[in-house]
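Novice: Quick heads-up: structures coming right below.
What follows is calculated from the coordinates using simple rules that are stated; it is not laboratory data. None of these values were measured; they are calculated from a predicted model. Cβ atoms are built from the backbone, for glycine too; each structure is taken alone.
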Structure 1
C-alpha cells in the first residue's frame, strides 16, 4: 500500500489513542515522519511499533517554542513536511457553573490554542499543496453533560478548517477536520474506574447506531484519505466518523 509513499507527516498526540491509530495507518501507506507527545514511555512504545521511519519528539503542544522545535526537527530529519495532524487534546469536564478561570484557560490552551499554533508553526516547514488534518469531536454538535467547554473548543476547531483553508489558498494547503464520536482509547481511563470500564463501553456501544464504539483505526483510515491525493478536491470540510451518533442516535 502506498497512498502516502514518502510523504512526511507530523502527528501531535501520536503516541496513543486516535493519534497512534492515525500514525499506524500512515505508516502502512508508506509515510514517514514524527509523532509528538509528552509521555516518553508511550512515545518509545509507539515508535517501536511504527518502525524506523518515525521518530518520537517529546514536546508540549501548548508551548509555542516546543512546536517550533517539533517542525524544525522533523524537517531537518526528513525534509519538507506534507501532512500535519493536529490531534493532541483532552476532554475537559465541567459546566458553566463549575469551571474555574484556570480550568477554562487550560482547556482552551490544549484544545484550541494549541491547534492554531501547531498549524502556524508548521507552515514555514510545509510543502505547498500539503494537507492539514484537524481532529474535532461530536461534542461540538451534541450538548453532552459536563462537556460544555470541550464541545465549544471543538466547535471552534471545526471552524478553523474552513478559515485555514481560506488563509492558505495561495499555497494550495488544504485543511479538513475529522470529527470522531466515542472511540476506544486510553482516555476512558481518565474518566471511568477500571471496574466499570467494560460496562461503560458496552453502554456506549448499545446507543451507537453501528452497535459498537469507534476504534483508532477507523479514524486512521479517514486520515489517510485526507492526507492523500484522493481528497485533493476537498478543503474546509468536516468528516463525521462517529458511527452515526451525531445524526442518527436518539
Structure 2
C-alpha cells in the first residue's frame, strides 16, 4: 500500500468570523500530482493555507508525512518537508534572482536536501541568464519560475502550488508543465490549485473539486473524459 504524504480529515478553517472550509477530506499519496479544482472563492487556496496554518483558526486533522500537524505553528509545519508557492509569488525586490534562490533555509532532506543552484539553472535556464537581475526586473514568467525554484532549494518534497500558470504566456506555461513532469519523475509530491484546466489535466493523477468549502467530487485522471459534463457544470465552463 502506498503511504500518504498528506491526509486531511474533517478540516474546518476560519478567517476571523468567516467559516470558509466546512469539513475538507482528501489524501495525497507520495509521488502523486493532485489538482484542486473549483470556482474562485470555493476554498481551494484556503485549503493550501490551512495546511500550513496560515488561516485565522482551523480544526480537524492534517497529517503530513504521517505526523499530525493541526496544532503546530507554521514554522514547524514547514520543517515536515512542505513547500508553498503562493499565487502572489513573494519575490524580494531588493535581492537579485540568485540571492532570492539562496535565501530559504533547508526544511527537508528526503530528496537530497534541496536542489543545488546548478540543478535549478539546468531546469530553469532563464534564471541563470538573469541571476544578477533584481527580482522585480524579471518578467512575470521568470518571477513565477523563481518562486517555484526557491522552494525546490529548501529540500521540501511536498509542494503546494497555487495558480502557477495564471496570466502567463503559453510558452512559459508549457515550460512549467515540463517542470512538474520532471519533478514527479524525481519523486516529488505536488498539490496544485489551478483555474487553467487544460494546464492541469494532463499533469494530475487525481482531481478534487471543491465547492463552498467542501469536496464535492473526486476522480482519477482515467475518469476525466467521463466526468467532463459534471466538471463543466461544477466549474461553470
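Novice: A value of 8.9 was computed for mean projected area of the Cα convex hull in nm², for residues 17-152 alone; which of 1, 2 is the source structure?
Specialist: Numbers: 1: 8.9; 2: 9.4.
Here the read-out was taken from 1.
Novice: Okay, moving on. Looking just at mean count of other Cβ atoms within 10 Å over residues 25-32, which of the labels 1, 2 belongs to the structure with the highest value? All intermediate terms of the calculation are to be shown ahead of the outcome.
Specialist: Working: 1: 21.9; 2: 17.2.
Greatest value across 1, 2: structure 1.
Novice: Which structure, out of 1, 2, was relative contact order in percent (Cα under 8 Å, 6 or more apart) calculated from, if the result is 28? List each step's numbers first, then the result.
Specialist: Details: 1: 21; 2: 28.
That value comes from structure 2.
Novice: Match the computed value 4.2 of distance in nm of label points 7 Å out along Cα→Cβ at positions 129 and 201 to one of the structures 1, 2, and report its label. Before the final figure, lay out each step's value.
Specialist: On the way: 1: 4.2; 2: 3.1.
Here the read-out was taken from 1.
Novice: When mean count of other Cβ atoms within 10 Å over residues 65-72 is calculated for each of the structures 1, 2, which structure yields the highest value? Kindly include the intermediate steps, with their values, before the conclusion.
Specialist: Values: 1: 18.0; 2: 14.8.
By mean count of other Cβ atoms within 10 Å over residues 65-72, the leading structure of 1, 2 is 1.
Novice: Out of 1, 2, which one gives 3.0 for distance in nm of label points 7 Å out along Cα→Cβ at positions 97 and 185 as computed from the coordinates? List each step's numbers first, then the result.
Specialist: Numbers: 1: 3.0; 2: 2.3.
Label of the originating structure: 1.
Novice: If distance in nm of label points 7 Å out along Cα→Cβ at positions 145 and 169 is calculated from each of 1, 2, which structure is the one that comes out at 1.1?
Specialist: Details: 1: 4.6; 2: 1.1.
Only structure 2 yields this read-out.
Novice: A value of -12500 was derived for helix-only ellipticity at 222 nm (-39500 (n - 2.57) for each DSSP H run of 4 or more, over all residues; to 500); which structure in 1, 2 was it taken from? All intermediate terms of the calculation are to be shown ahead of the outcome.
Specialist: On the way: 1: -12500; 2: -8000.
For helix-only ellipticity at 222 nm (-39500 (n - 2.57) for each DSSP H run of 4 or more, over all residues; to 500), the value -12500 is produced by structure 1.
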